[in-house]
Each structure stands twice: as structure tokens, then as C-alpha cells.
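Okay, got some structures for you below.
FYI, it's all coordinate maths here, none of it is from the lab. Everything numeric here is computed off the predicted structure, so don't read it as measured data. Cβ atoms are built from the backbone, for glycine too; each structure is taken alone.
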Structure I
């Protein structure tokens, strides 16, 4: 199952045609490119839902006889909290800004869709805000990596509220399960810190992990066994199409057969 963000309907139709009937494909229906998204699934879809007002598109699939929801989300991109902090804005100012943008978005998605779903959920998306887990990292090397040539990332930890909200709702950050902060695996992450923004070689930039694969268990249990990021297409004639890295997580799923 794959989630796309910032995918126009025209681009969606091209991909759908390329993939063919092997995949089930749903577009958010948004007319605005910035908030448009789509989901592709090899599993049969028996319910689909989307809302231009919530910047998301979701499906419920028949996962070996069990219902499983896969929801794709794209939260407001601007203002971007790490930029505000780097520019010297206070934590209080930045928190207020997040509350009226990305936190408002994820709360709306929860209220209109996710809290009504009784079965397990995989939630993916570009949330345009780091995780509170990463925001609490005080390792100087981590902040050095986040900084570019001309723009230094703030070193003071910041508790980003979107990921906190999802954690309170029992959603688990699968990439951080594979690469826990402070672990040997975290230090050996091929893309240090798991940064997904940006793949561009910008002199004035702050690098962060803002693209996620979350899950919420239920009758189906999840165990992340691997994760990696993609920022180029090896041995392929196409130019990499995004200014973000793609997040790929391998999940082992288990449930009791009745």
C-alpha cells in the first residue's frame, strides 16, 4: 500500500494507467494540487473515503479477511515551525502557529475520519512538522546535521504537538521503532536522523524528518522489521520526482484466524 502527497488528479490518472488493474487507486478529489493526495493498494478495497477539507484520502481493504484502514494525509506546509524557531520566534509563538495549522489539520482528520474507524489503521503522510521524539534530541551532532551552510537549526528541544497528539491516540511511529533515538541503529541510519526534508542541496535549509508511517493496532498486530528512505531512482531513466525522501516501512502483521 502506497500513499502519495501533492499528487494532482492528472498525475494520479497517469500513475493509475501505468500501474494498471493490479492496484486499487483512490484520489482525494481535491482540486488544489497542494492538498491533493492518493492511495494505491494491492489489497481489495471495500470502502473509500476522502475529504478536500481534511487534506486526506483513505481506504479500507480486505486484508486476508480482516478489515484494515490505510489513510494518507498531507498537513499544512506553511508556516513551517523549524524555520520560525531558527528565525528566533519564541516557543509560545511557534506553538500557537502550529495549533492553527498542522495540529488543526490532524485534529480534523481524527474527528472526521480516524476516530470513527474501529479496526486497525496505517496512517501515512507528509505532516510538514517534525516529531516530538526528534525534537527532544539534544545530541549536538544531530543539530549539526540539521543545519545547512547558511542556516543553523535551533539546538533547544521542542515538543512538536502533532506527533504527541497521535501518540495519545495510540498511533506508533514505525520508523522510530526501527531506528530508536540514541540506539546503535539510530547512529547507523543511512540517512542520519531519518531526515526526509529535503533532498535538495540548499545552502539555507534546515533538515528534518517530516514524513511518517504510523500504525494503530487492533485485531491486527504490527511489527516493523525494516525501514528505509528513497531519494533517488537507481538504474532508472526518470528523474526523482520529489523534494522529499520517500519513506518505506516493512511491517509484519499478525492476527488470529477464526
Structure II
């Protein structure tokens, strides 16, 4: 079956994956700024792509509703948007397979943006290089972020600034030692913070040992997501006898 050749582009809808190397199709095919993606066939007997009796071509749905029906918009990890499609085309019920494609616009879920403004700026430098409209998806609404004719939009940039501020405050709160936090004490085990003073911290280990620790010797470990102590941090240990119930439980388990 011979596919028709379209000189003027058709507009379809699709999703992309983003990683440290840039924008990619869901099947990891890279999309380059300023360069149309040309379909190729990887069958043993290659042919000009697409063909009606093959699965090759650049895929796009006819609408975002079609993408939803195919469950391509359920993941917040994906960038979605519209694409220009042209060249040889094969039409299906929900969309097309095209010979050539290039992004028309991007809709980026704000949740997948990095938390640091410097990293966001690196993202935006790559995405704006495609020269297409850029929108943010936040709280189920689409907000302009960057347009080729006018540059960055205040509504989109304000959303990013507010999100970074919220994440910064959350990180500061996470790194603020408080009662009830888990604390790994070198040589003693995992305990729970009981009291926090300006210079000293009290932690309870295994329900019986109460440790007094220098506050400056406690640091947040982002990998383990807990507080940990440096060697020699414990300046005093008080051991209290266990309750009768705890002793009986210990006897049964030993």
C-alpha cells in the first residue's frame, strides 16, 4: 500500500520523554532542535517510511482525547504537545504515522521540573531552542511560559518562582532538627530525638538509653533521609531500666 504525500503539514498530538540528554520519543528516539525528525524503518528489507503494511513512521494522535484513550497522558513524567506532520502519511482511526515531524508546542507538567532554579534555566535553554510555544501544566490548567514572538511570559515564570520557593522552604524544614526525628547515633544505633536545645540534643535509643549529644555534631544525610552524628558526638549516656512488660517481651524473644 502506497502512502499519500502531504506537502502542507497536518497537526497531531503526542508525548515526549525528558532526561539528562534531552527530549526523546517514548521509545528513546532523540528529537533535535531545529531539525525535523525523519522516520526510518528497521525491518530487514528497508523501505521508504511509512508504509501501510508496516508499523514504521512518526506517530501522533488526532487529539489529546485520543492520547488519553491510549493512556499516554496519565504519566506526569511526560511532556505533551502538538506536532507538525508532513511527507508520506498513513492515517489510522486515532492518528497518523508520518515521514517527517517537528514540535509545534510543548506542555510541560510543572511537577517534572527540577527543584533548583539553575537547573530549570538549563531545561528552558534546551526547550526554547526548538522555537515553539512553551506552556506549563499546573493544577490542571495550561499557562504560557515562553512564546517565540514575545519571549517569557510573567504568568509562567511566576509559577516557577513560587514553586521553587515552596520547595526551598520544604527543604529548610526538612533540615530543621525537631522532636520526633529519626537520628542515627554512631556506636549506639537508631534513636528518636526527644529534646532540641541550642547547643545540646537529647535522643532516646531503644526506649532505655537517653543520649545527650552536641547539636553541631548532628547533620542531615540526604541519601538516607535522616539525621546522623559525627564520631564522639555523644557526651553523656543515661540508661534507664526497662519496664516489666518490655523485660518479659525481651525474655520471650530470647
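Of the structures labelled I, II, which one yields -0.40, -0.60, -0.85, -1.15 when log10 I(q)/I(0) by the Debye sum over Cα atoms at q = 0.09, 0.11, 0.13, 0.15 Å⁻¹ is computed from its coordinates?
On the way: I: -0.40, -0.60, -0.85, -1.15; II: -0.62, -0.74, -0.86, -1.02.
It must be structure I, since only it matches.
With mean count of other Cβ atoms within 10 Å over residues 97-104 computed per structure, which member of I, II shows the largest figure? If you can, show how the numbers build up before the last one.
On the way: I: 17.6; II: 23.2.
Largest calculated value belongs to II.
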Open item on the list: Say we calculate distance in nm of label points 7 Å out along Cα→Cβ at positions 41 and 241 for every structure; which of I, II gives the highest result?
Closed with: II
